Structure formats: structure tokens, C-alpha cells
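Structures incoming, each one as C-alpha cells.
We did not get these values from a lab; they are worked out from the coordinates using the rules stated. Only a predicted model underlies this, so the values are computations on that prediction, with no experimental measurement involved.
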Structure I
């Protein structure tokens, strides 16, 4: 994925939301003002005739593409980036990070109505977010320095600007040296959250039904998404399966631990990722605490070689089924990098512990000797 794109002579960042959040975490630990802004096509057009807008966008620490049309214009409209942009995922994840890190924000807007609307959206979506203060420029009767003084007096970690462009860029350019914060986020008029994070037909459950908000949301959203009840036949199958669940889990675990032991001794295996053989003392302690009788029938290992070696190994398995689901009665195998995680970048794959030679196993309840023999034959076939 292209990380930097050029539009109208301006270099824009094209990070995924995950990558952008790493930048945000770094900014929160800095003592200097770091600048972030949502970029629209209208702003880019304005930058051609307005040098202030051009300079502000060009000097941003992190530019967030706010419209899919920009991605298309730069031929960088991958499915992941278009989806993240359409759903405004960056803003949502940004406020989640601020809330989780217990940092405070100051909301700056043009009108009182705009400020109160965004403030209400933030409080609804992020109830633990610390709001240090807010200010509407329409209330300023004197020098704008008074606005900066009031803003700094609240000692916010993040200044959130919802000013329209180009007012937002001009305000920042004029007053950036006077701001006391670690992040300036020019959110503009894009909004707090997008489609998948929005409310139910615009309804605020806490405001509409008060104490019954949670159960109403469960009925309105989960009932809609999953249905009211299981069908009678599916209920019967579920109850039948529950009767032997504990026995099957015991067999899953017993088999898995024996397979892990076998793979650990297999010279063609580079690394086995299972808590029972982890080198991390913390993982070992957690495993002993939560799985005293053993656990984890789904795990990964790396075969010595490349992605093709991993695929060849999988193709030579007879007992294992090539399926992406897990925890089946039968043993399953998959190559994560080209299936379940195929939309991830190379950097994202490594961040999640997935290499080109990673193979995921879900150990079933078959006779363990048959499972190990199948693995052994596959190893022999790819020697």
C-alpha cells in the first residue's frame, strides 16, 4: 500500500487507521504541538489559490484523507482505505485513544450550535472522554488572543477544531505558536463518527428512554442483527452438542498438547506458538492460571521456508481439512497470510504475528496418532 500520495503538489499521508493510531500514541507522549487534520477535496482545491491553506496542509504531522475521491484521484483506493475513509474510522478510533489514555480535549468551533452538537456527540459516543472546555468564535467580542488564553487556561491535551475551511487553517497558522497542547486535531466539518459507529436512526437511547437505554439498545440493534430466537431444530442441535461438549474439549486439548510436543521436536519447524511452550514467563503464568488442565487447540507454527513451502505442506495433508473456521470436531488447517488476513499489509501481518510461512492448525478429536502421522507425511513430502 502506498503510504504517501501526491495531490495538487501536496504530499498526503495514506496510512491505515491502525498505522495512524501508532502515530497518535507517539504524539500523546510528546511535549510539542503535533498537528493532525482531516483533508477534503475542497481544501485541496482551495490550497491552489490560498497559500495559508497550502502551507498548513503541507506541514501537518499527520494528514488524514477524509474523502474517497482523493484516494481515487491518486489511484490509491484500496478496499480497506476506501472503507476506512467512508466510515470515518480515524476520528472514531482517535477519540477512543484519547478516552482510553484519559487525556482531555478542548472543542473550538465557529458557532455555539456547532460546538454543543459536537460536544453532545462526543459525550454520547465516549462517556469517559474528558472535556476540558469549549469555545465558539461567534462569542468573541475582542482580540482572538483572548480565545487562546481561555483555551490554554484549561490545559487541554488535545485541541479539537471543528472550524470550516479555510477559517480553520488561517486560525491555526496565526495562533499555533501560542497553543499549549500536544495535539491539534483539525476535524473540520467531517463529524465524530461514521456509518458503522452512528446511532440507531439518530436516536440517543440514554436521552430517549433513560434507565432502560441498555435493554432498549439490545432489543433494537442486536434483535435486528441476530434475530429473536434460534429455530427449534437449531436449538435441538445446540442442546445435543452441549451434552458432550466437555468430553470433546478434553479430547481437543489432549490432542493439541501432543501435537505441540511433536511439532517442537520436528526439525522442519521454525517456531511453535502455543502458550504451553511459550518462552514468555508472563504467558506461562497466565496459561497456568487460566488453563490448569491445559488448553488451546487452535494455534500457529512457522515451517522453515517461504510461503510456497507452507502452502505445499498444507496441500500434502490428507486428514486435515483446508477451512478457515476453527474448533470443529475434525482437524483444520489454513494459511492465514493469503486467506483470513489477506487484506492486511505486510507490516500489519507482522504486527499480528503472521509471517509468510505461518500455518494455523485447529486440532480435532480424531485419534492423535492419525493426526501426527498426517503431519509427519506432509513434512516428508516437502523436504
Structure II
């Protein structure tokens, strides 16, 4: 392919900086969407559109319309940068420090987004048509549940052969991640004035014992051979009162489980074993209204594409050829929008230049040399898949 890689990389870096300089917290992605739409139009994508919920889509048409599309999926929102004084550079500056672009969203997800866009632009610049349609999809609200991804997949009106998630994978091919289950565990007591605690029942004591027992018992949880062990983390603790001189009537803790080998039923049983004789009320932590915790025996997957899958093997070969080295296989620790695509039987992998350890941290960055390697891997995939 006749392509000036230096120019392509510089344009990709410049676009990444402009993306970072456009804040896009959840529900505030509209300005960024306008920027991306303008970029796709300027790059002469065959089709560019914004859907009803604010997702940005762009298409390059392939030579064989009978083939399912190759979709490059990413998201536009990012987490809050936190206290700016903790950063070595302004968080929305997109400053280049040595060979890195630093700023909120550089790793998750604006650097990978730019690579996806400019790998598609590379085909147009070289005058090369892919075999199948290549579709770019940047969705809203990934960081708070995935409403954009759900809208995209529910309204999908074209065949899809493979989805490539632009989530941080350090230029490895991620085959999945554990699913999420969140459970409120509530201990009830009897509230009294704090000066006469003997007249009430303080639920904080069984709660404290429960958390200690949980720490000791978590090794009982099972593991998936590739996606790793089931983990449990107590996150938020709440009580019914804000008064400091009253013992609570109830206290509850939210447990965040990450698993690819347990079911809601088995997690429920685990929590009840840890609680022992102490009565507890279990509610679903992922629901906005009080909902009993599920009792399903179905394994809680995020997504998982086996390494023996023919599409994985083909993508791995092509990406490796583009990068000039073997494309290693891996998995994600965090969750992605890929979990929303599982019920629709879409085949997925993850592939992006940024490192998972840089997501959501102060001085978040993406490596420019890794962006170039990722551009080469993407272009080989898009051209030949």
C-alpha cells in the first residue's frame, strides 16, 4: 500500500489532541460528536450519520456487499478528571510529553478512537477499497451503563461479521472480560439514641463482621481459565440516618463482583454462607429501583470469544502481519460495551494501542509509537479481512 505513515501518524496524533481538548463526560458528548462528524466528512467517508441518541457512525463501502461488515466500535465519553492540581499538565490539554499524549481520555478512549478513524482514512488515502464494508461506531454513555451501545445494537440494520472494540489492550487481542454483578447486602437493626445503645440493635456490628468474613472467604470463588478469577469488592456503605447521635435502623454494603464462572444463584449462596445465621436482605445493585437480587443459574459473562474461533485466528494473523510481530492474545480486567452485544450473537475482539493500566488515572496517556503500531495492525486488518 502506497502510504505516508509519518503523515498518517501526525494527523492521528493531532486528532487525538483535539478530541482530548473537547471534554465529553456522559450526557455531554454532543460537542465531541460534532467534531468527529466533521472529521469523517473531511476525510471523505462514504457515509456519515448521527443517530437519535447521539452515536456517531461512518462507513467505507467494500467491494463485496454480500459480506458482513467489519465494525470498529468505541465510545465518546470519559470519566471525570478529578482535581486538576494533581495532574502534571492540564487534564484537557492533550499535551505531548516525550513520546506520549497526556490528558483525560488519552487512553480511554480518544487515542484508540483516533486510530480507528485514521486507519479507515488510510484506505481512502491509498485509494484502496476493502473487501467488506468497514463501519466506525462511536457511542455515548459507555462509562455509565452503555445506553449508546444498547441503542446501536438494538437498531442494527446491516449484517456484521466482526466487531473490534477500541478499548485499551496494549496492542494485544483481547478475547473477552468478566461480567458484572452488584449486590446490596442489608443488615437490619433497631434505631435508638446513641446514648443508650443497649436499648437498640446496631446493625453496624454484624456488617463489620460480615466484611471481615468476606475478605477471608473470597478465595472460595471460582475462576475462568482465560478471563481469570472471580473477585468481590465492597464499595459503598450506606445507613438510613445522617444523624451522628442515632444508631442506624439498617446498614447496607454494595458488593461488586467480576466473574465469568459464577451465576447469580451461586453468588447469592456465597453471600448467605458468609453472613451465616445473620439475616440479610439482598437487592440487585445494578437496578435504579429496589429489586430483589436474581436467582438465575446462568453464568455471568461479559463477553468471551474462544481463541479457536476462525474469525479470531484470521484477525490475529492479519493484525500480526501489519504490526510485524505476533499479535498476542489477552483479556480485559474491566468491563466494556461488548457485554451488550452478546445477546445478538456478534463476534467480538478488543484491539487498541493504549494500556489498560492507564484508564481513569491521573496523567492518563497513550504512547505515540504504539499508536503507529496499532495503525499498521488496523490497516492490515481492514484491507484484507
Structure III
């Protein structure tokens, strides 16, 4: 499964694993892929700094990456208090009424609220970049910075390149991909409709070769609906240099989600139960279209009388505390979790090393099957 991109990153397999869990990201890197830590949940630079220090200590010196949420154009943004004042009272009332109807209790006095909203702000995302570059200069392990909102600002791309860090950006159309390459982005992540989180409306099987053809020599990572070695083989056959995977890691044994106790956590119970049809693409998570696990929470936003979602970052600010309350509750029917359609294959709690072993063996078997279909031609006669 070696590709030129894997060689450039010094990794064994061209498997780029996106996750907000440092434990999962570190395990992916140790197992031969490239773990990419999602940074949007860190409201304070010091929080991220401590986690990246932990990553350094738990990756056996192997490379890893970070993922930020940063628009190319620097927006005018106010303080959190300013943003709070822009949320309509009827939206707040709807959220409170919905939580009550769903039986989601308030947070206890000892439970802090980490809304995650600040990570969607440009200024906070820029602090994430600053911390990551400092760790790069210190240890040299961070080899990739990915952006979920298109091309990062020019100066962010420049500082990444100055520190020997490659830049990747998600694209849902070939036009987006060409814009990324023109802006200096090194790697295009072609995210198909099936993917979890922010995603476009073109299916992966159509999108991947379309973007590969559009960007020419620029390497492409295939994303959206990848959860099997056969799908990795298909992605590489379509011209990708590797895969970008997110949902696949949600039921990793190393991933701590929701309320924990004996057996799978509350969120993992919901994921294990879900089929490939149990996701919806809505703007209720962040204000931009994102694929989520279908639960009673998403159903409430689809019901008659529900308000339209607010634009980013107001929607995330609106639902931030609700997400914290849902996470602290113990009901697998009420979770707020981005997940792609591949969630239907997440059927067991499995260590990351075993997950990657399964991907590699599945790829090898698919490659062997494909090799048997190749017929050598000698003159006008078929041989072999």
C-alpha cells in the first residue's frame, strides 16, 4: 500500500486518520498511518499545547498532523459576548424546550461547559496554528496542517511551508480543489457526500477521479465513505495517493466518548447500533452542512415549527451547551455526533492497531483480485 505521498511523510501506509481524540491520533501514527488531531474543541491555546506535548510523548517519535477550522478570508468577529447577543431568543427557547422534551438534564455544578464555539473563530484557529508551529520547531513531528474550511489564509500557508509542514484542505468540488492548489495548498482532500462532518453534495465515486483529473500533479486524499481496505484500493485505483478517514475511528477502543462505564460509552452504543442509513446532512451542528448521526436530537430540528439553523459560528454557540449536556447524559437515542455513512460498518469496539491491520489485509486482498484481471497482450493474442 505504499504511495509516493506515504514516502514523503515517512509513514508505512497512506492512511490519514482524522480524530478529535489524541489517544486515537497517537495510536494511528504508532500503527503506521498519520494521526491528525482535530483542534476545534480547544478553546485555549494552553489546552492544545498540553495535548500536543502528550502526543509527542506517546507517538514513538512518529509524525502526526493537526486539523484546524479557518476560513481563507479573515472575518470581522466580535467577542463571545457580542456573538451571544446575536442569537435570537426564539432559538434559545427552542433548544431549551427540546432538551426538556428529550429528558436531557442540566449540567451539574461540577460539570464545566466547553461549548467548542471558540474553536470555530478565526482568532482561536490562528492560535492553534501558532501552537502547532511552535511544536514543529521544537520536535519536528507535526508534518501536516489540514483545514476543514477551504484554503487557509496566505500567511498561514507560508508559515507552514517555512517550517516544513505540508498544508491540506477539504474540497467538495473540482472548483474548490483548483482554488486550493492555486492558493498554495499541497494536498487536496476530496470529501464525498458520504463523509461525516462538513461535506458537499457530490458522491465519492464521482468526486475522487474528477478532482484527481482537475488538479494534475497535486496529490489527492480520498475521503467520504472509506472504512474498508477494498475502498482504499478503489481510491488508489481512481488516482488518489491515499485516504482521509474520520468516522472509522469513532468506535476505536482508544476513543473515549460520552458517559463511560462498563462496556461501550453512550455515544459508542449509538454508533454501534447505526446502519449506513442512519445519518442526516444538516446545518444544525455548526451552521454549515454537516453529516450527523440521526437521533432524536436531529429529528427535533426536522420537526414542523423548528427554527432554521443560524450561520457559523452562531449555530455552534447556540448548541454548544446543549451538546455538553447531551454528552453528559446517558441516552444513546439522544446524541449529537458527526458521522459518515460508513458508520454502518462500525460494528465493534476495536483497537486502532487491529483496525489498521484490517484495512491493510483488505487492501492486499483487493489488489490481488485486481491483479488477476489484468491480461497481458502480445501482438494480437491474449496471454496470461
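General observations
- Test item: Kirkwood radius over Cα pairs in Å, for residues 171-330 alone calculated as 17.2, pick one of I, II, III: III
- Sorting I, II, III by Cα Rg over 2.2 N^0.38 Å from high to low puts I first, with the largest value.
- The maximum of relative contact order in percent (Cα under 8 Å, 6 or more apart) over structures I, II, III, that is, the highest value, falls on II.
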